[in-house]
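Student: Next up: some structures, all given as structure tokens.
What follows is calculated from the coordinates using simple rules that are stated; it is not laboratory data. Keep in mind it's a predicted model, so treat the numbers as computed, not measured. Cβ atoms are built from the backbone, for glycine too; each structure is taken alone.
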Structure P
Amino acid sequence: MIDQLGELFQETKPAAIIVQGDTTTVCAGAQAANYLGIPVIHVEAGLRSFDRGMPEEINRCVTGVLADVHCAPTTRAVANLIAEGVPAEKITLTGNTIVEATNAMLPSEKEAAQIAAEYGAEPDGYVLSTIHRPENTDDPARLEMILTELGKLGLMPELDRLQPIPPVDHRTFLGLSRLARLIVSDSGGVQEECTVLKRPLIVVRNSTERPESIDAGFAHLVQPGRVIGELGRQLISDQSRASRLAQIPCPYGDGLASDRIAACIQPFIAACR
């Protein structure tokens, strides 16, 4: 990726490179640009799990070293960058684009109910789960524990409570998330989306780079095991949960992150004119 992106950057001569998130592609793009002296703008900068066993943490840290502009989604992310020695003038608190992306793609409550019905689910009567991280899926014993506890969370009396479904598009997933009684996931994005949707989330992971969701009261970080079922049943039976979460502000910003990020990019565009 570094070689091929480098070749592309040499041909197109961009004024700057924007990388968002913490994937290996982000890290490769930042390295390729830096080697060629092209400024790097990192969107969603400053997230840290402080867990080097997580591949994404390495990508975040490497990109953080190379970036010339850091668009940080939260005050905690800003603090992480400052603690690593990044000059304050290179950091902008923007909020996270997840807020406007979620609101832009979110189906109406009526449409969400129709989506749920397509999968045989009733509003507020199902648990939605996604599990994909290597720490969970590459360990058979760990994955078995997760699936066993998920099976116990079913709100229907049938023994066979798990219904695997094929991958869905983002809008469909948001519709299912909007009306789920509970979400169980190891996804980073879902940890942010739940704060916009005001739904409770159990995060099945060793660590998280998004503690804001936990501090705000939307998410709960757990290890695989009985705690998934125990906490899940507690959250499901909490009748006042929905009204409480509805009153909590999203910790990832006001939905204007894109405007602030665009403002960070303008000086690089102006320099080309």
Structure Q
Amino acid sequence: MKLLKTLKRKAVRLPLRHVLTGLVIAWICILIVLPLGCIINKVFVHGLFTCLKGLLESTSRYAFAMTFWLTLGAVVLNTIFGLVLALVLVRQKFKGKLLLEGLIDLPFAVSPIVAGFMFITLFGNQGWLGSFFDEKGIKIIYAFPGMMIATLFVTFPFVIREVVPVLREYGVEQEESAYVLGASQWQTFWRVTLPSIKWGLFYGITLTIARSIGEFGAVLVVSGAIINKTQTATLYVHQQFTDFNYTGAFAAAMVLAIISFMILTGIQLSQKRI
């Protein structure tokens, strides 16, 4: 009797498991696979050669180059300062620590468009710091520095939030052992701390890259989307779509989606091999 009851329970659980799995797969297909497939389909409907020709135009190449430099700057600066802040939050005790942790998460809560207007208020011609930079001949808003600041703001928390939990779980025992054995702080960081947090750091960098590539709202506000001057790849897609050049818009959108997918897939494959 017990055997029959066990078999009946398994027979009931088996269909439920398949139903849940099917629902998850269907949900992923609706949210991710189908939209991506539609973009790829639109590209081939309009002709692959036509799309490639549009991507090779000067405005498209400039927009992707601008995105590359903004992404590179965000990755380098936020990785460096993110590591420092993560170490300070985990290893140091000081007043206002909880407030600092809350401020780090502010870019998650604030709309990118609101963030853009914040920087206009700060660095615009009539802003708190804008007049100072204008007197020095330095243009922040509607120029590359403003776009860089906006990109840094929206990508600021990723490295910190990926590294902090790893540091807390890792502890300080191995670092203290390295100090006892005569290692300097720099040697301990490179040979003990960094290897232990490498995957948290990689995920933070990956999220920073993906967010930088796809950023739209904050950069739109502070850049003005000036063609061949302050236009990124996402702004180029928007401009092509509003100009009814759907071929160019879909082609650029497909390239951005493929780049993001390749980055995330590469990280997953690298983790499995190591």
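Student: Taking mean projected area of the Cα convex hull in nm² as the quantity of interest, name the structure among P, Q where it is greatest.
Tutor: Checked P, Q; max of mean projected area of the Cα convex hull in nm² sits with Q.
Student: Kindly point out which one of P, Q the value 19 was derived from, the read-out being relative contact order in percent (Cα under 8 Å, 6 or more apart).
Tutor: So the calculation was done on P.
Student: To which of P, Q does the computed value -24500 (helix-only ellipticity at 222 nm (-39500 (n - 2.57) for each DSSP H run of 4 or more, over all residues; to 500)) belong?
Tutor: Answer for the origin of the read-out: Q.
Student: Right, another one. Mean count of other Cβ atoms within 10 Å over residues 185-192 was computed and gave 13.2; which structure, P, Q, did it come from?
Tutor: The read-out comes from structure Q.
Student: Something else: Taking mean count of other Cβ atoms within 10 Å over residues 97-104 from the coordinates of each of P, Q, which one would give 12.1?
Tutor: Q
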